[in-house]
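Student: In what follows, structures are represented as structure tokens.
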Structure P
Amino acid sequence: MVIHLDVDIFDNVKHGIKNVEVRVNDEKRRKIKVGDKITFLKRPDDIENIDAIVENLSYYKNFKDLVKDYTIEELYSKGYSKE
């Protein structure tokens, strides 16, 4: 699976700051299994990439419940709030 990330988010993944990927559990994402490889591509040119292995899958009924379990840096980027 390939996921495109904006520069700031990609850099946080690259430096180990952001280590949780959050996506709506649509048809495409329901195919992801523990052990799968995900390739993150850095927008806009998609030349730089990072490969990661899915270590865990967690499901939440809403974003409010999800953000209780992680820091904002793990989910998105420093300088943002959970609100």
Structure Q
Amino acid sequence: MNDLLSVRESLSEYAHEAWSGWMKYMFSKMTMNEDGTATMPAWAVERWKRQMNTKYCDILECEKESDRNEADRMLAITNR
């Protein structure tokens, strides 16, 4: 059971790091407004909306490769 809890914590840490990295990337593409809001460029809105509305089997090969890299990171955690 301790091994399972350790893997759970490692996966939770990974999930947070992945989310944090994504948020940092997103904010780096935005313009920060004086009132504290952020404006996302149109190219990003179009790209990310397309990606979120497309099944994995239908996304571009380079996008699949990015997801595979993420899967490899998760597998490395579970195979410890």
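Derivation of every value follows stated rules applied to the coordinates shown; laboratory data play no part. The structure displayed is predicted, hence computed values, not measured ones.
Student: For Kirkwood radius over Cα pairs in Å, which of P, Q scores largest?
Tutor: Of structures P, Q, the maximum of Kirkwood radius over Cα pairs in Å occurs in Q.
Student: Hey, another quick one. When relative contact order in percent (Cα under 8 Å, 6 or more apart) is calculated, the result is 35; to which of the structures P, Q does this value belong?
Tutor: Checking each candidate, the match is P.
Student: Now for a different question. Looking at structures P, Q, which one was helix-only ellipticity at 222 nm (-39500 (n - 2.57) for each DSSP H run of 4 or more, over all residues; to 500) calculated from, given that it came out as -4500?
Tutor: Going through each structure in turn, the value belongs to P.
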